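Bear in mind that the values in this text are calculations on the coordinates, not laboratory data. Everything numeric in this text was worked out from a predicted model, so none of it was measured. Cβ atoms are built from the backbone, for glycine too; each structure is taken alone.
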Structure 1
Amino acid sequence: MKNAKSIQFKQTVTLCFMGFFLIFGYAFARPCIDSLFLEHYSSDALPKAWLITAFFGIFVIGIYNRFNQKYAILSLYGRASLVCAGILIILLAFYFAGFVPAIFILYIWKELYMVVLMETYWSFADIVFSINTARYTYGLALAMSSIGGIIGNLVVGPFARLFGSQVALCSLIFFLLIGVAIAYLARSVSDEKPKYAGDNARVDLGIKTLWSSRYLVPLGLLVCTVQMVIGLIDYRFNTMLSAEFVNTDMRTQVLGQIHAAVNVISISIQLCTGPLLKLIGISNAFKGIPFVLAAIMCSFVIMPHFALMLGVKISSKALDYSLLRGVKEILYIPLSREEKTQGKGIIDIFMYRLARGLIALLLMALIGCNLTSFVMPIALGLVFLWLILAIIIAKRYQGLVKPQDN
């Protein structure tokens with residue numbers, strides 16, 4: 001028993017450190033790349049970038065699912081971090097050499113690298129923790145991640161204004177290598193073994209796992225719907241941000257401050273996750289999230305001012321990073337390893353990017369028809385679809401677990 005508690009403690013520490021440095025690094029990547037992207041391109045180029053990202057997401061999930069059948073999950077995290085660092089170095093070298101399209105490619109890389117590493121991070125968590133433990137551990141791990149995000153987002157602005165957004169972006173290489181080191185040092189805390197090895201990995205396993213599950217299909221649709229909502233909010237926010245702040249480095253600082261605010265609110269929710277889930281239950285919490293977001297979005301639809309857009313942007317990200325993320329990951333715990341890695345990989349990597357692709361097509365149509373004023377009302381309508389899917393998933397989750405785990 002003592003040994004089991006010691007291993008669980010090490011697993012918790014590993015999860016916290018992985019999350020801290022992963023989000024700390026992303027706090028440098030996101031504002032810098034977004035700001036540089038808006039410097040060389042306009043917000044109208046975002047739909048094109050999202051569409052290309054969705055296309056490459058197909059190849060990324062194919063490669064990812066093949067390797068997560070062959071390697072233990074922490075080993076996969078370390079290898080993926082190393083590959084991401086190598087790609088970043090190459091793209092930065094091209095950008096510094098004057099190849100401007102490298103920043104467009106970096107934007108796509110940013111969208112894919114984070115979701116791959118975050119997916120691997122949570123697959124590790126879902127494999128090693130039980131539902132009862134996850135109620136409290138996940139909130140703590142998310143809080144540590146948010147602390148990393150707060151520090152990173154507050155530091156990136158002054159750093160960018162002092163040295164430039166390009167130099168600030170280079171710091172991400174260091175944080176990716178820290179991820180490699182953590183995965184190597186903590187490799188003994190997870191004894192899970194992949195089902196396949198060598199050339200026995202099956203490319204079609206993830207698709208078969210997803211489509212054979214009555215549980216994963218609506219969850220995949222929900223993830224796609226949520227990301228479509230967030231994508232529409234991001235587009236409207238970036239359009240208004242570009243008009244409010246025209247200086248690149250100032251915009252980087254403002255983005256850092258906004259993301260810091262997201263993390264402050266997120267950590268407040270995350271620290272209350274355990275007691276909150278115990279009080280209202282996992283299913284009720286999952287169904288309540290779209291209600292809260294819909295109320296905030298209605299205020300902006302009625303009075304479309306930048307200050308209210310900030311509220312929508314911050315609340316959508318804060319809920320996504322805290323309660324929604326924690327509860328959604330708990331929903332995976334009762335499932336098999338194939339469902340937690342293969343099926344979940346398709347949902348959390350491909351469905352995220354597919355949503356961006358769908359939003360890209362929608363925005364291209366709206367921009368072409370000069371109907372971008374309908375972006376937020378459409379997003380609000382998708383929130384109600386989110387609610388319907390949440391009700392379906394909560395009911396099926398209740399059928400998989402004991403009453404005390406609801």
Structure 2
Amino acid sequence: MAKPKLALIPAAQGSKFYSVLPSSGVGDFTFSRSGSATRINSQGLIETVADGVSRLNYPLIDGEVVGCPHHILEPTRTNLLQYSEDFSQSYWVKTGASVTSGFTSPDGSLSADLFNINNPSGEDIVSKTFSFISGVKTNISIFVKDNDFSNQLILGISSNLATITYDFSTQTILSSTGSWLDSVNITKGFNGFNRIDFTINPTFNSFAVFQIRTNNQGNGSFYIYGAQLEQGSYPTSYIPNYGNAAGVTRSAETATGSGDASTFNSSEGVLMLEISALENTDTSNRFISILNGTNANNGFYLFYGGATNRIRFQYNTSTENFNFITTDFNSENNNKIAFKYKSNDISIWVNGIEVKTDTTISSTPVGLDNLSFNRSGSEPFFGNTKQIQYYDSALTDSELETLTSWVSFQEMANGQLYSIQ
């Protein structure tokens with residue numbers, strides 16, 4: 001197989017997404033984010049990175065860091081809960097329960113709190129009232145770890161609008177109900193903590209109470225850390241809030257401008273991506289494109305979004321257009337995608353399978369000169385990127401199959417994402 005003209009793998013954090021090819025650095029993406037953000041480091045700990053520094057995020061599978069990191073790009077989100085790491089504050093209402101501060105947390109510091117059960121035959125609650133807006137999906141999350149309780153924790157919104165029962169002994173969700181409840185998820189492995197997040201879809205405007213509580217579950221205690229309430233349909237990385245009443249915001253991230261006119265061949269080539277979206281039901285378009293300047297009508301791009309599991313491929317020249325959509329692949333999974341273009345020879349491969357060919361488009365774009373995680377400066381891609389390869393010549397079907405295949409589908413399912421080559 002020919003050597004790629006441009007190649008990106010998650011190798012370093014900084015003001016760029018650094019490409020290993022070309023060695024001149026012309027393939028580096030300019031990265032932007034105003035303010036700090038958190039990531040999962042190689043030890044599975046939450047770590048804060050500085051203003052404008054890109055993030056290499058390590059995957060957690062069944063409580064362990066597995067495989068190599070990925071570059072992460074996330075949208076603007078605000079943690080609206082004050083004192084996200086200090087439940088001893090009067091901001092958090094305690095009923096029955098008491099809180100003790102100063103325990104080892106998911107970031108390795110002594111910033112977790114101990115939830116002490118003082119009413120073993122009744123309810124022990126830590127709560128906060130919040131104003132929810134009809135039709136505005138909201139994601140709520142918290143990190144928990146057992147101490148000597150080993151029973152059931154209840155998270156939810158008052159009046160049974162959302163109720164999640166979590167079992168410390170099995171580290172599983174026993175039940176989830178409620179007219180506002182949309183989805184529930186657990187991520188394990190943050191220094192022994194599990195992150196429980198749930199999304200609600202309010203159907204009317206209301207003040208309601210977010211509760212962390214036990215109910216007739218006996219004596220004991222457990223650790224809590226990192227409460228987050230963010231308006232959005234899926235959880236994003238943890239945003240610490242140390243008492244800001246207006247909330248703390250992590251700004252949207254962008255990565256743009258990789259390559260130049262000497263990098264890309266307008267007549268033929270292959271773009272290969274190993275990526276995953278943050279949400280498989282995102283109704284917004286999330287683009288990755290190779291264009292002529294910012295001319296969206298002269299280049300090609302793929303985008304996630306618009307419908308569940310939708311991956312769309314589009315190829316524009318001055319006279320012709322190619323458009324293909326597939327919903328056969330879960331866009332939240334790591335997918336290996338290759339898009340080959342050449343006069344009368346277009347093909348698309350996903351995870352080792354050729355999903356589309358076209359021999360009718362005879363024209364090609366002119367003056368391709370940049371690769372970006374957006375389309376003409378708008379509709380940015382938000383998700384995870386394991387690798388990018390660009391070839392300035394068309395590859396054979398055998399090469400494209402190899403380029404997009406996995407060692408085995410079992411390894412792919414387990415998150416152990418190692419390619420054949």
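Numerical summary
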read-out: Computed 0.90 for FRET efficiency 1/(1 + (r/R0)^6) of positions 187 and 283 (r between Cβ atoms, R0 = 35 Å, to 0.05) - originating structure among 1, 2; value: 2
read-out: Structure from which -500 was derived, helix-only ellipticity at 222 nm (-39500 (n - 2.57) for each DSSP H run of 4 or more, over all residues; to 500), options 1, 2; value: 2
read-out: Read-out distance in nm of label points 7 Å out along Cα→Cβ at positions 67 and 315, computed value 2.8, structure in 1, 2; value: 2
read-out: Answer label among 1, 2 for the case where percent of Cα pairs over 38 Å apart, calculated from the coordinates, equals 14; value: 1
read-out: Which of 1, 2 yields 1.30 [Cα Rg over 2.2 N^0.38 Å, for residues 211-394 alone, calculated]; value: 2
read-out: Parent structure of the calculated result 5.1, given that distance in nm of label points 7 Å out along Cα→Cβ at positions 11 and 131 is the read-out and 1, 2 the choices; value: 2
read-out: Distance in nm of label points 7 Å out along Cα→Cβ at positions 171 and 323 - structure with the largest value, from 1, 2; value: 2
read-out: Per relative contact order in percent (Cα under 8 Å, 6 or more apart), the highest-valued of structures 1, 2; value: 1
read-out: Origin of the derived value 1.00 (FRET efficiency 1/(1 + (r/R0)^6) of positions 163 and 251 (r between Cβ atoms, R0 = 41 Å, to 0.05); candidates 1, 2); value: 1
